[in-house]
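Below you'll find the structures, each written out as structure tokens.
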Structure 1
Amino acid sequence: RKREWPDWTAPSQMIVRERARGHVIPAHMEAGLMNPLGARALYLFNEQGDTGYRLHGSPEWWSIGKAVSAGCIRLMNQDIIDLYDRAEIGTKVIVI
């Protein structure tokens, strides 16, 4: 599945984890420049359905490459826009 300017819904595990760290995060954010999914999102599925993982843009470019997400792969918005335009639904994703 692919979405331009997607809304974001926090996974329940993330809400609990962040609360334990003393952070309160919103349960949902509408699309926009500060949305955690950024400009585009590619939703990863397997034979059981939605894995909960995403390839997505991020307004927090300095966090890319660090273990700060819930398993998603963050890219700069211009990079996810390029990938979004080139990748077709059903494209195989290999994470090393």
Structure 2
Amino acid sequence: MNSETTRLSAWVHGRVQGVGFRWWTRSRALELGLTGYARNHRDGRVHVVAEGSRGACEKLLALLNSGDTPGRVDLVVEDWAATPGGMAGFEER
């Protein structure tokens, strides 16, 4: 696994609110050793921000796109950036 530290920002579109999606995402992120959050937005999307190793972030992204999530994911729009740091744990917001 690549150990480079990075930040993944993923906007998840579909039926992802009110179905346990944020809880599921938090569980997967913690299993992968990532920090960050999953936040509902008014337009129905969930914004997932995860920091950690590049490999772990890529695994989370693959899980978000896997079709095995709660609800229904239609599209995941990803963005990668340097890790500003400062986050601890993984929150549902």
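Rule-based calculations on the coordinates, nothing more; no lab input. All values derive from a computational prediction rather than experimental measurement. Cβ atoms are built from the backbone, for glycine too; each structure is taken alone.
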Work out which structure the value 32, 23, 21 belongs to, where Cα extents along the principal axes in Å was derived from one of 1, 2.
2
Work out distance in nm of label points 7 Å out along Cα→Cβ at positions 31 and 47 for each of structures 1, 2, then name the structure with the largest result.
1
For relative contact order in percent (Cα under 8 Å, 6 or more apart), find whichever of 1, 2 sits highest and give me its label.
2
The value 18.9 for mean count of other Cβ atoms within 10 Å over residues 39-46, derived from one of 1, 2, belongs to structure 1
